[in-house]
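For reference, the structures are reproduced in the following blocks.
Since every read-out is calculated from the coordinates, none of them should be taken as a lab result. Predicted, not measured: the structure shown is a model, and the values here were computed from it. Cβ atoms are built from the backbone, for glycine too; each structure is taken alone.
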Structure P
């Protein structure tokens, strides 16, 4: 097998030198090193990268995750990646997990654990048949449903069972009658799967299933949905109420 090219995204300190020496000594080729989010976005497309190793925190911000999220949404091919973190922040950990890393290693990293993880990545690259970067949301299979990938299972979601969709950063929370799915997809993209006459955008953050509406309280900018869910009605979206049949 040819030499494995590794792209490092780490702040400039002695630890990046230690990691590079470890990789060099075990026949990995460190093809590039970026010390910031902006530099990572600039350098990554220039190289033929096999594996990314990135700190979650860069210059005090979770820019390592942001870098991976950017690649997931761009046209750049994203290779397998490993996160390094010295923080125990549940919110960041959950956000990192949603990007589907091959591993999250805690700092200071153990050399044996790092080498074992890299070998495991290579083994999976050689043997796995599914696409690691396949979108959580598959193409629409008919007019009434689509599949959402959750862990290793594809869940069929009937459009009629969706109550509302909420965008949060780069993710969408799809709330159905039975469960909630967190999907790495933009609100604009998910609208392509929906019937605009049924699913109404009533806020920059929300799309609702009009059949799930139970109450509308205009003075409070509030919509009550099935399952006792409530969402905000954006002021500039109030004209959407004209699409509803209202008997006075």
Structure Q
């Protein structure tokens, strides 16, 4: 079993600890909306369901809050955080765009240098990752969309890591972008699977050709198009469409 938490927060799949198990259990309940925004997350109840002590559950809840899935309620514990509203959604994408584009462009004195210096083995691993994403059944089940989101997060984290700017990588990880977006997939799944996969393949192909300018162009287009596509999953727009 691979821990969702360790993958999305460090980029390194690992065998889950008790804290990881509790984190993934709570995250799954939030993503699947078994608990709704505003609901309390009871430490004792969760520990009982998982047959573990409250210590790893408390640590898991601290981490759940740190990635924005829950909010501390003074002296009362933790509540499930609200879904992104329209303004927060676009601010999140704006931050992601700024960070990923800065990484893609590289430094002012050596723009795109990191693309030219890539090892073929690194590019091959990126291609294999995109191929794995393409094998996932893109239905509306939590297991499927969470796995796609996990691999998507790994892919973009690798783009950031390979760019060589550790400060941008840290800033990117602090967004917890894929954690937030995964919540929007509930009940519908990855609505832009085909478009996203085509764009991912194009990004890897640009790196394979060592074409830094093309990679920058495609990165910009990918993020902007993803923002446009996923905006239709915002609760306000879903509610309007249902009326």
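Can you rank P, Q by distance in nm of label points 7 Å out along Cα→Cβ at positions 33 and 233 and just name the one with the largest value? Sorting by distance in nm of label points 7 Å out along Cα→Cβ at positions 33 and 233 in descending order puts P first. One of P, Q was used to calculate helix-only ellipticity at 222 nm (-39500 (n - 2.57) for each DSSP H run of 4 or more, over all residues; to 500), giving -21000; which? For helix-only ellipticity at 222 nm (-39500 (n - 2.57) for each DSSP H run of 4 or more, over all residues; to 500), the value -21000 is produced by structure Q. Using the calculated result 0.98 for Rg/Rh (Cα atoms, Kirkwood Rh), pick out the matching structure from P, Q. Going label by label, the one that fits is Q. Consider the structures P, Q: one of them gives 10 for relative contact order in percent (Cα under 8 Å, 6 or more apart) as calculated from the coordinates. Say which. Going through each structure in turn, the value belongs to P. Taking FRET efficiency 1/(1 + (r/R0)^6) of positions 57 and 97 (r between Cβ atoms, R0 = 30 Å, to 0.05) as the measure, the highest value among P, Q is held by P. Here FRET efficiency 1/(1 + (r/R0)^6) of positions 25 and 201 (r between Cβ atoms, R0 = 41 Å, to 0.05) was derived from just one of the structures P, Q, and that gives 0.75; the source is Q.
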